[in-house]
Structure 1
Amino acid sequence: MQEMIPSQAYLSSSGSYTIFRFGKHVIRFRTSPQLERYTAVKEWDQGYLVVSAKYKNMPQEEEEYIDLVPILKNLYFDAAKSLSPIEKVSIQYE
């Protein structure tokens, strides 16, 4: 696994979970059990992601939207403060 860069975050999935890693934090949240993997980050806007994802039994990738702000708020993070240093989100599978 590559070294964490403070201004960068990483998105992946495992089973029925999406994994978002930034700084010293690893956030896991439920996703579709049909998700095979994320393939690209198209847009990052301070907690809002537009990504491409490959699903089982689907012939082509689908565009998906992930809003991290409510997830982080439910975990008692200051979402704006926590996400503001992130300049880029990359897909990273181990």
Structure 2
Amino acid sequence: MYLKTESMDRLFDTILQLNSREECRAYFTDLCTVKELQDMAQRLDTAVLLSKGYSYKRIMEQVEVSTATIGRVSKCLNYGAGGYRTVIDKLESEERV
């Protein structure tokens, strides 16, 4: 699998070393384009709303993404590697605190 390479491991390891939102913001600002960051944020927002049972129409209006994007996120949320579920569960547990 292309995600299991030394280079990808190094990338993920560097992300795990970040200790604050500001460190993340600085690193990702250097690493990604503004559009890439916006796209990732929209996909996460979409996953959160899908997990709450929002309709595609409501997500399109609220997040301003296409139905194709919602469909891809939905597929990952339901049949992917579990990454979205992991972070959504963490976000929900933080909200309860």
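What follows is calculated from the coordinates using simple rules that are stated; it is not laboratory data. Predicted, not measured: the structure shown is a model, and the values here were computed from it. Cβ atoms are built from the backbone, for glycine too; each structure is taken alone.
Kindly point out which one of 1, 2 the value -24500 was derived from, the read-out being helix-only ellipticity at 222 nm (-39500 (n - 2.57) for each DSSP H run of 4 or more, over all residues; to 500).
Traced to structure 2.
Please compute distance in nm of label points 7 Å out along Cα→Cβ at positions 10 and 50 for structures 1, 2 and give me the label with the greatest value.
By distance in nm of label points 7 Å out along Cα→Cβ at positions 10 and 50, the leading structure of 1, 2 is 2.
Out of 1, 2, which has the highest value for distance in nm of label points 7 Å out along Cα→Cβ at positions 34 and 58?
Going through 1, 2 one by one, distance in nm of label points 7 Å out along Cα→Cβ at positions 34 and 58 peaks for structure 2.
Looking just at relative contact order in percent (Cα under 8 Å, 6 or more apart), which of the labels 1, 2 belongs to the structure with the highest value?
1
Out of 1, 2, which one gives 0.75 for FRET efficiency 1/(1 + (r/R0)^6) of positions 42 and 74 (r between Cβ atoms, R0 = 30 Å, to 0.05) as computed from the coordinates?
Label of the originating structure: 1.
Could you figure out which one of 1, 2 the value 89 for volume of the Cα convex hull per residue in Å³ was computed from?
It traces back to 1.
With Cα Rg over 2.2 N^0.38 Å, for residues 26-65 alone computed per structure, which member of 1, 2 shows the largest figure?
2
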